[in-house]
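Each value in this text was obtained by applying a stated rule to the coordinates, not by laboratory testing. Here the structure is a predicted model, which is why all the values come from computation and not from measurement. Cβ atoms are built from the backbone, for glycine too; each structure is taken alone.
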Structure 1
Amino acid sequence: MSDMNLGMSARLKPIHAQVQRMVAEDIAPLDAEYLAEVNIGDRWQFTPRQSEILQGLKAKARAAGLWNFWLTDSDKGLGLSTVEYAYLAEEMGKSHLAAEVFNCNAPDTGNMEVFERYGTKAQKDRWLTPLLEGEIRSAYLMTEPDVASSDATNIEMGCVRDGDEYVLNGDKWWATGAGDPRCSVYIVMVRTGDESVPKHQRHSMIIVPADTDGAEKVRAMQVYGQDDAPHGHMHLRFTNVRVPVENMLLGEGRGFEIAQGRLGPGRIHHCMRAIGQAEKALADMCRRALSREAFGKKLAQLGANFDYIADARMEIEQARLLCLKAAWMMDKGDIRAAAPWIHKIKVIAPNVALKVTDMAVQMFGAEGISQDTELARQWANLRTLRLADGPDAVHRRQVARTELRKHTQERI
């Protein structure tokens with residue numbers, strides 16, 4: 001194994017300082033005001049103030065050249081490595097708006113990866129260019145309500161060719177971002193092959209413009225009672241939705257190939273941001289522990305609070321190192337070799353961040369579960385992340401299979 005450098009590079013340090021400062025001074029202070037605007041008027045449209053906040057921050061980021069960091073090893077972004085991007089994503093995790101401000105938001109980054117890697121010139125011109133410019137949003141439609149979608153071979157949405165068109169029928173849910181009025185395009189995982197086709201060649205990915213006839217928003221899925229408007233996680237129904245054959249990505253049966261190229265980076269980006277959320281929760285917990293007194297002592301000196309703070313710091317450091325190792329493996333360019341590391345951090349990072357956030361909630365007492373801190377919303381997001389892009393059990397299964405293969409020739 002070649003030398004592994006997981007530290008900040010010289011070129012990254014000034015960029016990181018800029019991002020850290022902008023998140024702390026410009027973006028995070030506007031999170032609460034932006035979120036409060038959701039309850040004004042139509043929840044699924046942006047208020048003038050929300051638009052003003054977003055567009056103002058995005059313009060400032062672009063003017064500073066702080067844009068599309070996620071485009072690693074590409075001449076369209078800053079050409080950063082995945083390790084370098086990890087440090088920036090951690091800072092973005094400390095603010096609700098930051099990822100979008102720098103055009104590094106999910107699910108758009110994953111969808112842009114798909115268009116960049118697998119799209120035709122026409123598809124790139126129509127969809128990738130405005131996504132890179134931050135002019136539109138997108139959604140990725142994979143999960144279905146009637147099958148166990150953690151095993152993607154179960155995906156059933158029909159996609160049948162009819163002349164120069166494909167016809168789609170079926171339901172998708174948890175389509176993150178599909179509620180956003182700027183969401184203009186869906187990338188949809190569909191089934192195109194029957195039982196005679198090998199299992200991992202039965203599925204395809206196809207582009208569906210969001211305004212296509214027959215594509216209906218059934219409802220917004222709620223996460224612990226919240227609809228996450230105006231972004232949303234939508235339940236969509238496709239009834240005889242017709243798209244031209246040229247909307248098929250790569251060709252029929254290539255869906256799993258594309259999915260592996262898309263989900264690897266997306267999973268690790270989530271993990272990077274989760275570490276930033278853990279850091280934020282720990283800082284909140286420490287400030288609270290030193291500013292409040294009970295029974296004649298600072299909270300920090302009561303019960304096992306010293307241990308909680310120490311455990312949080314140690315577990316965050318471990319998670320960060322594992323995340324950086326996974327990023328480094330990705331930078332080596334072998335997705336098969338990187339996959340076990342991505343599976344590991346996809347379990348570890350959300351669980352560590354969730355644990356630290358829960359500790360912070362406990363330190364804040366009743367205030368910690370109220371609207372007066374960001375901890376309750378953060379907890380819900382992190383608990384959801386243990387399901388998004390594959391539940392913990394699926395990732396653990398892959399880690400275990402990799403380990404067992406070292407000791408047997410049998411198929412595990």
Structure 2
Amino acid sequence: MAIGWSGTCWFIPGPTWLTPTVLEGLAQPTMTHRSPEFKVVMAELHGRLRHSFALSPTTTEIGQQAQEGEDGYSVVVVSGSGTAAMEMVIANRFGPDDRVLVPTNGKFGERVAQMCENFTCVTHLKGEWGRAFDLGEIDSILSNGTFDGLAICHNETSTGITQDAPELARIAEKHGVSFILDGITSVGGLPVYPAEWKAEAVVVGGQKCTAGPSGISAVAISESYIQKMIKNREKENSSPVYYLDLIQALKKAADDQTPWTPSINLCTGWVAALREQDEEGIEKRWKRCESLAKGVRNMFTSLGFELFADENQRSNTVTAIFYPEPDWGEEWRRWMAVEKDTHVIGGQDHVKGRIFRVGTMGVTSREEMIEGCRRMIEGFRHFGMDLPPHDYLDVESYFR
């Protein structure tokens with residue numbers, strides 16, 4: 001029996017759906033950020049974020065160092081988007097004399113490189129969008145022994161590719177360089193193992209895979225990161241930081257606080273989202289995202305569409321698909337939003353008008369994805385594509 005879904009289909013790869021429970025969390029009464037009530041919120045937020053990062057579990061109780069675990073990693077909440085958190089990680093850890101390698105194959109990796117240009121001596125290894133990194137080239141570059149860090153965008157939503165983090169981590173460890181991950185669109189939706197990969201820092205954005213509100217983020221940092229950060233900050237030419245001072249943020253996190261006035265209601269909303277994450281189970285969420293992404297990939301390829309990213313590294317939180325006809329692709333996307341209340345996103349920069357992207361992160365359900373795919377197929381038929389009729393195209397079968 002077909003499963004029904006009515007209303008909006010929302011497949012934007014962040015911001016994702018906010019459930020009624022999260023909206024209720026956002027609507028909590030005002031409290032002061034120095035009150036015992038808010039410390040309760042922060043303790044729970046720290047403890048549950050550790051689940052998102054797949055770190056060792058801690059308590060969610062006030063006054064029990066919920067942010068810090070036996071694995072040596074600490075979690076810090078940032079009042080700002082994932083970009084702010086990534087800037088915090090780079091600016092506190094590296095200085096202008098530090099050499100950082102940033103390989104890229106999409107828009108958001110390039111942003112990491114641009115950010116590093118402001119604080120470090122960066123080498124931007126600019127690759128083709130959607131193509132996997134040349135790991136041998138990265139290994140060779142780092143082998144000269146002059147680099148201090150390797151920074152990547154782990155899950156590149158602009159092109160629908162996920163980098164080979166375990167192998168990149170091995171290369172970084174081999175050459176003794178810090179491994180930094182922009183995990184803004186992977187943490188909470190894909191397997192991410194900071195401790196196993198010996199990553200010094202990993203960043204997550206609230207509005208992506210954890211299905212929380214926009215404008216809030218978090219970082220997970222290792223003991224090694226903290227030690228090197230302190231040494232860097234003692235240098236005369238260290239990068240200036242104030243609002244994004246991670247040393248101050250760590251001190252306050254230990255007391256279930258933040259150094260400055262935080263986004264209080266974004267914190268209460270994110271706690272509500274992370275409770276739902278933990279009710280589902282982080283590994284079950286990973287599997288749901290994977291199942292939905294496989295269904296999208298298999299259905300569109302069976303209909304003759306071409307996928308953008310390299311086959312062996314396609315993301316499970318967003319799929320990038322070539323338009324069958326670039327001349328009317330963006331018109332189709334706008335028509336879908338207006339006529340079918342179904343929302344996907346287009347390409348960026350030089351692939352704008354060439355691809356569309358379907359998100360499978362957050363709380364997107366199987367029922368919503370089935371209905372959304374049916375609507376997308378109807379839309380392509382409306383624009384003249386010769387596709388199998390409903391009677392011969394069992395969309396649901398791709399998501400079993």
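Structure summary
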read-out	value
Which of 1, 2 leads on FRET efficiency 1/(1 + (r/R0)^6) of positions 123 and 147 (r between Cβ atoms, R0 = 25 Å, to 0.05), largest value	2
helix-only ellipticity at 222 nm (-39500 (n - 2.57) for each DSSP H run of 4 or more, over all residues; to 500) from the coordinates reads -15000; which among 1, 2	1
Which of 1, 2 yields -0.37, -0.77 [log10 I(q)/I(0) by the Debye sum over Cα atoms at q = 0.08, 0.12 Å⁻¹, for residues 163-338 alone, calculated]	2
Read-out distance in nm of label points 7 Å out along Cα→Cβ at positions 107 and 363, computed value 3.5, structure in 1, 2	1
Comparison of 1, 2 - label where relative contact order in percent (Cα under 8 Å, 6 or more apart) is highest	2
Of the structures 1, 2, the one that 21.4, 71 was derived from, the read-out being Rg and Dmax of the Cα atoms in Å	2
Distance in nm of label points 7 Å out along Cα→Cβ at positions 171 and 387 derived as 1.5 - corresponding label from 1, 2	1
